[in-house]
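J.: Structures given as structure tokens follow.
Laboratory data are not the source of any read-out in this text; all were calculated from the coordinates shown. Computed from a predicted structure; not experimentally measured. Cβ atoms are built from the backbone, for glycine too; each structure is taken alone.
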Structure I
Amino acid sequence: MIGKTVELTGLRKNGSEFPLEISLAQWGSADGQFFTAIIRDITEREQAEVSLRNSETQLRTIIENLTDGIAVSALDGQLLHFNRAALDLHGFTTLDECRQHLSKFADTFELSTVDGTVLPLDQWPLARILRGEELRDLELRIRHLQAGWQRVFSYGGIIVRADRQPLMAIVTIRDITGRKLAESQLVEQIEEMRRWHEATSGREGRILVLKHEVNELLGKSGLPPRYPSAEGNAE
């Protein structure tokens, strides 16, 4: 134990136990060999460690139960973690499938703008975040090259820093396919209503003029008007 630090359990005068840390050292002089022991009460440190572990567990539970996808990447583009939602959104079943470099994802996925322009890898959300951009509500189409499915995702993300030093990149992913489909259908309905309005606009006025002309012809022939209501409206 000489020269090492070990953790033990101490006993207070009141009989309660507490965690302690003891460091032993040996030194000698003309008077002989001596030993020094430094004992520290590490109760507060252990409590802080337990609190930190509990906080990490709670945070991990929250992240894993989010409906939005969360992807964590090292600064070199190596993907480290996908939460459950991110795995489901990309069709993965295990973490091992996503723990690869960003460049490898180009073999599986194609990203494009909403209007269909295919993006090179350096314009993908994570690549932009790693260059220092902060993304929010970036809407892109994603297509699985093997499975064939296509969806619309909204991306966000930042570089996480500690003491002003970059640590990792976080990407948020939200599936907005249903919303974009509803928006597209609404636009189509509005356009259809516009076309119908243009086709029918002025029709009632033209019919009223025709009725009035029929009444005039009948009047010249000494006959009563066929459409009396048209005369009132014409005035």
Structure II
Amino acid sequence: MSDNKPTFHHLNNSQSQRILWLLEEMGIEYDLVLHTRNPATHPTGPFQSPPSLLAVSPPLSTAPLLITGPKDGNRAIPESTAIATYLIRTFDTADRFGLRNGDWVRDEVITSMATTNLQRATGFMMMLDFGLIRNGEGPLGTIFDGPELRKQLGALERELVGGPKGGFFMGEYPGRADVILEFPMTMVRHRGYLDLGEEFPRLDEWLQRCYDREAYKRALEKGNGYDMGSFPKVPR
């Protein structure tokens, strides 16, 4: 492991928190570099990634970012799903996450649901929060302000109820799909887009189950802040 220890660049209040959770869940050695967003008072880039992150991930200045160990060529890997897949395929020799001999098709489907439909729905909600888009007139005028999000959450709740027993989407232990889903679901909870406990109780229980894992708690302790409700919201 010492010849292939990765370095993880983490940004506070961002989706990279889920990769920090995965690293702790897997129990592998890694080096951690913390980056902190610009403050709200920054004159040109409030809440944006700092110069320290741009220096290691030009030109996008993006997180999460994983630098592989020398055995894998010190390669820079951006994007949560790509990083998660690399880590599991490289270090999960016992196939606990099931990407070799488990139900990898189910994992891929739910991961795709998280990174396409659900991410798009929460993204529209965030743009409404920032005043970047506005709801329109007519029967479809407010489609981005709740209905689409509820549609996607309903589909996920059905997958959870009808899936393998154990409390997680992939069964008894969190899989890659659970890790990737954590961020958009935390967005929903932190920003109060709806009452998960009231409308989607099984998803709410699943999310709390993720939060209660010791690896998740360690990831929060090692990180430098995770509050997706800290970003401003303009009146609609």
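J.: Work out which structure the value 0.97 belongs to, where Rg/Rh (Cα atoms, Kirkwood Rh), for residues 79-134 alone was derived from one of I, II.
T.: On the way: I: 0.97; II: 1.18.
The value was obtained from structure I.
J.: Moving on to the next point. Can you say which of I, II returns 25.5 when Kirkwood radius over Cα pairs in Å is computed?
T.: Working: I: 25.5; II: 18.7.
It must be structure I, since only it matches.
J.: Comparing FRET efficiency 1/(1 + (r/R0)^6) of positions 191 and 215 (r between Cβ atoms, R0 = 35 Å, to 0.05) across structures I, II, which is largest?
T.: Working: I: 0.35; II: 0.90.
Largest calculated value belongs to II.
J.: Once distance in nm of label points 7 Å out along Cα→Cβ at positions 31 and 167 is calculated for all of I, II, which comes out largest? Each step should come with its number before you reach the end.
T.: Working: I: 4.9; II: 3.6.
Largest calculated value belongs to I.
J.: If Cα extents along the principal axes in Å, for residues 95-174 alone comes out at 43, 29, 21 when worked out from the coordinates, which of I, II was used? Before the final figure, lay out each step's value.
T.: Numbers: I: 43, 29, 21; II: 49, 21, 17.
Comparing all candidates, it corresponds to I.
J.: Match the computed value 24 of relative contact order in percent (Cα under 8 Å, 6 or more apart) to one of the structures I, II, and report its label.
T.: Details: I: 11; II: 24.
That value comes from structure II.
J.: Let me ask you something else. Assign the value 4.6, calculated as distance in nm of label points 7 Å out along Cα→Cβ at positions 55 and 151, to the correct structure from I, II. Kindly include the intermediate steps, with their values, before the conclusion.
T.: Working: I: 3.2; II: 4.6.
Working through the options, I get structure II.
J.: Figure out for me which of the structures I, II the number 0.65 belongs to, where FRET efficiency 1/(1 + (r/R0)^6) of positions 7 and 71 (r between Cβ atoms, R0 = 41 Å, to 0.05) was derived from the coordinates. Write down the numbers at each step before the final one.
T.: On the way: I: 0.65; II: 1.00.
Source structure: I.
J.: To test your reading of the models, identify which of I, II gives 0.95 for FRET efficiency 1/(1 + (r/R0)^6) of positions 23 and 207 (r between Cβ atoms, R0 = 35 Å, to 0.05) when calculated.
T.: II
J.: Between structures I, II, where is mean count of other Cβ atoms within 10 Å over residues 39-46 highest? Don't jump to the answer; show the numbers that get you there.
T.: Numbers: I: 12.8; II: 9.5.
That would be structure I.
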